[in-house]
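S.K.: I've put the structures underneath this note.
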Structure P
């Protein structure tokens, strides 16, 4: 068996191992697990974001309530002062007008503060309901996720002996390949999942580009690795 034959056998063993591992990753249970994982990740991010927003709004609500109480206290004082001015014969009309304007301004501020408190409270109430709904959905999804995870673990356990045997075969074939060829193979694999391509009808089976006759003959001789000038794959001609 030539050097490239050994490398080809190693690639075939690697592809067989990849096929087994990908088969386990492509089952309905795995697809369900991945979907549930994405959903849970999204829900957790949303719940965390909502919690931060609610904390900020709760702090704002406390601040607004304090401001409202302060304004209400000022308003009560202003009302008392206005009543006293009404009973004071020495109080001028200008002073009464100024006091009335102050009362009106405080009334406007109280109205705005009350509206802000109501809007904030309404937002908190609505968002709390959304938070609970998301939390409930995430809880149900977690139960489904755990069930799907167990199913995937059982599938993997059933397939593990075959995967281990395929991995052992790949390691066995790898040991038969020269280190320099393995290095070259690994370099090509950074660009192509399947680093080696056969020569078929004077073409590279990887990219389907026509190959010069001299290249075809050199590959067929098996004297050394030859890469496709177009895609860079290592060319190989199977032994008859």
Structure Q
């Protein structure tokens, strides 16, 4: 079963992301330096960082989707337990609902199928299976549920209430995150525009003719100024992305 704290991109996807990022970054560098070799070296060196950032975002996206799917799983289990089903039957009922809501390749569908198979055919305890899922997910909410379930398994008749409370907590956290994301959406758009504007300005000024940008492209001082500008904009963009990455 997958470890959700690791990127699920294939080797070819990593390579393709690196090549595309390197090519685009090389073009941008050429606009600032007009030196082919230097632009290619800097572009493909910087592509390592961009590829790592893209892979990290891929991990985050998958974990966000898994947490939403897990919330749906708990909701389905809560309904099944409320109808008088015990834990295992509630999990089976939830799996049926998940198969309707998602396709067979969805992470939560595969995880619940694995839990049932390991429980019925492997003889493993549900608490251990939920804990294994939580450890691989790297998601605090799933970890909390696994910890609570390990404590109450076979010892409490309030399983349905605990399910509802856990699902409610996760739902509230997701709602808060969505509200925050709505508030900072415009800020993220401005951040993305900030990284594009220097390129647009350089292209526009280069197209005006009259040697307006010759000093930037042909002198050491010009290259130093271009380098300083690129470093400042890159640092500003990275800082802005980190600030806007709010976790609840």
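None of the figures in this text is laboratory data; all of them are computed from the coordinates on show. Values in this document were obtained by computation on a predicted structure and should not be read as measured data. Cβ atoms are built from the backbone, for glycine too; each structure is taken alone.
S.K.: State the single structure among P, Q that was used to calculate FRET efficiency 1/(1 + (r/R0)^6) of positions 25 and 177 (r between Cβ atoms, R0 = 30 Å, to 0.05), giving 0.45.
M.R.: Among P, Q, the structure yielding 0.45 for FRET efficiency 1/(1 + (r/R0)^6) of positions 25 and 177 (r between Cβ atoms, R0 = 30 Å, to 0.05) is Q.
S.K.: So, one more: Say we calculate relative contact order in percent (Cα under 8 Å, 6 or more apart) for every structure; which of P, Q gives the highest result?
M.R.: P
S.K.: Out of P, Q, which one gives 2.2 for distance in nm of label points 7 Å out along Cα→Cβ at positions 105 and 137 as computed from the coordinates?
M.R.: Q
S.K.: Determine which structure produced the value 51, 19, 13 for semi-axes √(5λ) of the Cα gyration tensor in Å, calculated from the coordinates; the candidates are P, Q.
M.R.: Label of the source structure: Q.
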